[in-house]
Structure I
Amino acid sequence: MNHPHRSDTPPAPAEETPGGVIGFAAAAVLVGALTGLVTGSFTLVLKVAASVRNSLVRWGNGHSVPGLLLTMAACSAAAVVAAAVVRRIEPHAEGSGIPRTEAVVDGRIAPGSPLILPVKFLSGTLAIGAGLALGREGPSVQMGGNIGIIVSRLTRRNRADLRLLVAAGAAAGLTTAFNAPIAGGVFILEELVKKFEPRTAVATLLASGSGFLAATLITGSSGPDFTTVPMGSPSVRHLPIILLVGLLAGLLGVAYNKMVLGGLKVVDGSRLPPEFWGGAIGALVGAIAFVAPDLVGGGDPLTQRALLSEGSIAVVAGILVARMALGVVSYSAATSGGLFAPMLVVGSHLGLLVGLVAQLVVPQWTPQPAELALIGMAALFTATVRAPITGIVLATELTGASGQLPPMLGACAVAMVVAGWLHSRPIYDALADRSAAAAQQNAAESKARRSESRGSYEGDVTPSGR
């Protein structure tokens with residue numbers, strides 16, 4: 001006898017779900033469009049939040065110590081609320097969101113609650129708005145994945161299609177966060193599902209396309225996020241410096257991953273509540289914003305300056321060190337926020353620093369520093385995430401500089417070899433394991449609480465049944 005409602009029954013073939021292939025394609029388009037509307041709005045709200053923070057800093061600079069204290073208090077309060085809504089309402093909205101989305105697509109954890117969507121939006125707005133060095137792309141990916149879950153349930157898709165629509169929503173989220181429709185789809189295929197299948201490709205491409213169009217209606221922007229100086233053609237004589245960028249990016253990527261995981265381990269092992277860490281980190285960020293307002297936040301202005309070769313060796317080195325430390329500390333705050341944008345800041349400044357130094361030492365072997373900044377972005381991303389195709393495509397779409405593909409390929413290859421040789425796990429794989437373990441622990445604790453509650457209730461029941 002068949003038991004179609006048993007949990008161990010294999011998912012029905014796609015043709016047996018409502019609407020068949022046409023219904024699945026329509027669901028993917030809907031997921032993408034809704035994701036574009038949500039993440040486009042998220043981008044606009046973050047711009048408003050950054051403007052409010054900058055206005056507060058400007059006012060504070062005119063009021064000396066009281067201004068500093070008020071700036072620190074405001075950033076701390078925003079970070080406290082960002083951490084509190086995650087812990088008290090929806091813990092699965094913590095962090096980047098990409099690792100949890102990956103675990104859902106893999107089937108390692110169950111699809112989450114619809115509450116992830118509003119909590120992610122609110123916590124991300126408060127945390128990034130407060131100036132924490134976090135990116136909007138992680139929250140955008142998880143919000144897109146959560147929209148995929150909601151649409152799947154409303155349209156009664158089977159479990160296999162649900163996972164594909166989660167991946168499709170994630171692709172639309174990354175697409176709209178960076179105005180990079182190709183990179184969004186490539187990242188999902190390379191990093192989340194790790195395989196190419198026609199049905200997956202259809203869902204991903206349709207969602208990315210509809211998401212891109214919907215987000216454009218909200219933001220009014222469809223071109224590259226960054227501009228660059230005119231870049232020359234690749235030359236063989238530049239190869240040693242390009243490979244050096246790849247080598248250093250590999251080493252720095254390994255260190256960055258260890259620092260991020262180490263910071264999370266400290267917070268996870270602490271008896272202090274997440275709100276404490278959020279408040280303390282928010283206050284620190286407020287103090288930094290008071291002194292150097294451009295150093296905090298997602299970091300897009302810093303990446304833009306690096307791609308224009310702006311800054312001296314000392315300034316670029318300082319930004320590189322400061323943003324690496326600030327990114328690790330910010331990600332430990334137990335709020336919502338991503339790693340992508342902070343990685344682009346670090347990678348671009350690594351490449352720029354190598355270029356500025358090499359120009360003084362071996363100018364005949366050195367390409368433009370801006371070219372190395374672009375190459376550094378792709379190479380560090382590759383070392384950290386271990387997704388070289390996504391890194392190359394993303395860097396190209398973000399800048400429109402397609403002429404640097406050959407040197408990016410070489411640098412990314414070296415960065416990937418170095419990271420592999422040092423046995424560094426891709427950051428999202430390590431974080432996905434952490435998310436899966438947290439989900440299992442939460443489920444076990446919830447089951448234990450329910451058992452205790454039932455036991456307590458049964459113990460209080462009188463013989464009359466009252």
Structure II
Amino acid sequence: MGEIAVNRSIAGLSALLQTGALDAVVLTEAVLEKIAGYADRTVFTALLPERARAEAQAAAKRLAEGRSLGVLDGIPFAWKDLFDTEGSVTMAASASMMENARAAKDAEVVSALRAAGMVSIGRTNLSEFAFSGLGINKHFGTPENPASTDVPRIAGGSSSGSAVAVAAGLLPAAMGTDTGGSIRIPAAFTGIVGYKPTRGRYSMQGVFPLATSLDSIGPLTRTVQDAIWIDAAMRGLTASPVRRGGLERLKLVVAETVVFDEAEAGVVAAFEQALERLSAAGARIVRRPFPVFSEVYALAARHGALVVAEAYALHRERLQSPEADRIDPRIAARIRLGEKITAPDYIAILTERQRLIAAFEASFAPDELIVHPTVPHVAPAIAPLDADPDLFGRTNLKTLRNTTIGNVLDGCGISIPCGTGDAGMPVGFLLSARRNDDEHLLSAALAAEAVIRGEP
């Protein structure tokens with residue numbers, strides 16, 4: 001039962017729970033058992049078995065009495081180690097925060113999903129302070145990509161543990177955060193769905209930040225439908241306003257600027273094959289340059305990166321204290337780049353960013369979506385990255401390149417698996433929309449998912 005149930009989507013598990021074919025307590029015990037038996041011990045920074053069992057018992061009682069809270073009632077879930085869960089230390093997967101005080105209460109989004117009946121199983125690993133797209137962590141270990149069949153490969157970051165928990169079938173869904181791609185990148189690398197909503201769509205109360213001008217939170221799931229249900233619950237809704245779109249009305253614009261530069265042939269091939277399937281199914285596809293994409297990186301070259309400036313402001317005192325010795329030198333060095341960004345630089349970044357957002361939103365029609373490969377390469381091997389700081393830095397920048405554009409331009413996006421590239425590793429297909437156009441994005445993704453995946 002455990003093996004079969006745990007590997008299902010939220011939709012599949014919910015059908016069993018709602019009909020009484022599966023008990024929420026049995027499901028939670030199966031999840032805890034599977035996690036305990038999973039060889040990679042780096043996926044979670046902490047488990048919450050007492051909380052999980054209590055929440056599962058409450059869900060089982062409700063379901064048995066016909067008082068279901070909805071499709072998410074009794075569904076196991078995990079939280080990236082940036083979200084406060086009452087009684088636990090929010091460590092951001094950093095040794096420098098391990099002795100911090102325990103959270104006095106849940107983060108608001110944790111409370112929202114608990115109110116929908118979801119069962120909090122544990123806290124997942126990530127890149128330290130969420131400041132890397134690779135998922136490598138010197139303190140808690142690096143979660144290995146379950147899709148790899150040759151050598152241990154990264155799962156991507158920063159939401160590495162959340163992605164592995166879902167991709168490995170330990171849980172049907174887990175929460176991530178995305179400041180430069182940290183939901184969409186690990187989703188693409190591990191072959192699952194990753195939804196980065198518009199920044200500010202949900203409360204950030206009780207969530208440890210990286211760069212508040214860029215941070216967003218969202219789920220990693222097995223399907224688009226599962227992400228839609230979680231999105232609704234995080235906003236306190238009992239049902240989602242998203243409606244399935246039609247492929248014949250889908251208008252996709254393939255971005256031709258930056259995102260294909262030095263892309264692996266296998267990634268491009270998988271992406272183009274997905275486009276061909278979408279076109280055959282009735283979607284209208286055009287190709288267009290987006291000069292604003294290049295301007296995003298020109299702005300960073302002139303004044304520095306916004307994420308670095310805000311991360312340095314957040315961690316400056318920590319870096320100047322003895323705690324600095326407990327931070328991965330690769331992460332500390334990247335944060336310290338923010339010391340060179342002056343107040344005039346920061347103001348210039350914020351001002352110019354607004355111009356770029358306006359230019360971006362004027363460059364495509366309201367009913368169009370922008371598409372391109374989520375990441376220009378498949379998940380690389382862990383060992384070379386861990387051994388070579390220069391390779392780590394170069395690979396991190398390339399891994400984040402395509403997705404960071406969406407954060408700087410304040411949009412929303414969802415990565416859907418579209419096939420495989422080198423070494424049989426997953427490739428992600430990224431659909432993106434302008435800010436606050438999440439319903440349009442999710443509607444289109446729901447309609448297109450099966451075709452993008454190449455399913456009948």
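Going by percent of Cα pairs over 36 Å apart, which of structures I, II comes out largest? Write out the running numbers ahead of the final one.
Working: I: 29; II: 22.
Structure I comes out on top.
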- Among I, II, structure where helix-only ellipticity at 222 nm (-39500 (n - 2.57) for each DSSP H run of 4 or more, over all residues; to 500) as derived comes to -13000: II
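For the read-out mean count of other Cβ atoms within 10 Å over residues 172-179, a value of 28.4 was computed from one structure; give its label from I, II. All intermediate terms of the calculation are to be shown ahead of the outcome.
Values: I: 31.9; II: 28.4.
The structure behind it is II.
For which of I, II does relative contact order in percent (Cα under 8 Å, 6 or more apart), calculated from the coordinates, equal 17? Please report the intermediate quantities before stating the final value.
Values: I: 23; II: 17.
Clearly, the read-out refers to II.
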- Identify which of structures I, II gives the largest calculated value of distance in nm of label points 7 Å out along Cα→Cβ at positions 28 and 404. II
- Item | Source structure (of I, II) for mean count of other Cβ atoms within 10 Å over residues 52-59, computed value 15.9 | I
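The numbers here are math on the coordinates, done by the rules we state, and not lab data. This is a predicted model, so every value here is computed, not measured. Cβ atoms are built from the backbone, for glycine too; each structure is taken alone.
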